[in-house]
1. Given structures P, Q, which gives the highest value for FRET efficiency 1/(1 + (r/R0)^6) of positions 33 and 81 (r between Cβ atoms, R0 = 30 Å, to 0.05)?
2. Kindly point out which one of P, Q the value -21000 was derived from, the read-out being helix-only ellipticity at 222 nm (-39500 (n - 2.57) for each DSSP H run of 4 or more, over all residues; to 500).
3. Check the numbers for Kirkwood radius over Cα pairs in Å across P, Q and tell me which is largest.
4. Quick check on the output: 13.4 is mean count of other Cβ atoms within 10 Å over residues 41-48, derived from one of P, Q. Which one produced it?
5. Could you figure out which one of P, Q the value 1.00 for FRET efficiency 1/(1 + (r/R0)^6) of positions 25 and 89 (r between Cβ atoms, R0 = 41 Å, to 0.05) was computed from?
6. Can you tell which of P, Q yields 1.5 when distance in nm of label points 7 Å out along Cα→Cβ at positions 9 and 49 is derived from it?
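All of the numbers you see were taken from the coordinates with simple rules; none came from a lab. Because the structure is predicted, anything quoted here is derived from the model rather than measured. Cβ atoms are built from the backbone, for glycine too; each structure is taken alone.
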Structure P
Amino acid sequence: MPSEEGLLHELWECADDGGLSFTFCLAGPRGDGARRSLSVGTKLVWTVWAKSHFEAMTRYYERQGWGVYTTDQSWDVEPYPAEWVQEQRQFLAQYCEQLSEHGRT
């Protein structure tokens, strides 16, 4: 469910060299660099909305079973900037519109 104040994050999974590797990034333009580095065959396996980097990482750690996420960085708990939220919201609206135009909703 979309959050009015948060950002959508993506978890990508890649099977390589007999193991799994993960990339956790923002959906939309702010995650483009991370997604460009993904190998062929990498799959989107999970998405989550979060209002801060700390909230996103906490949920990611919970999902992965890695225990409690901790940080000593004060910026980590600050809400994402409103302009980031607006940028992603516009991107997602355009993306959904394109899907709808092509009959994929």
Structure Q
Amino acid sequence: MKINYIPSSVAKEYLENLSKESQLNDVQKEALKHLQKTSKLSSNDALKLKDELMTLGLSEFVSVKIVDILPNNIDELRAVVYPHLSNLDTELGQKILEIVGKYR
């Protein structure tokens, strides 16, 4: 079974749409509250950013983590991707930060 990772903005949009169609349970309500506080991008921008990061050879999981956190500098980026990308070089890190900066 393949697992698909989605940015928190996409999950937020899904729960918001679900709440219009039916009553959310308590767990869904709490998740939605949390996502409304922490999601930083629109779902469209989050998906575009994820796809752009994946063109650099990043996994879907790592790309989504970067989208959700939107690191500001190389140290924050390294903290987000470790241990999945523990050998992040400065050149790739700068490319990632440049791409993230377009969506900030």
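1. Comparing P, Q by FRET efficiency 1/(1 + (r/R0)^6) of positions 33 and 81 (r between Cβ atoms, R0 = 30 Å, to 0.05), the maximum is at P.
2. Label of the source structure: Q.
3. By Kirkwood radius over Cα pairs in Å, the leading structure of P, Q is P.
4. P
5. Corresponding structure: P.
6. Comparing all candidates, it corresponds to P.
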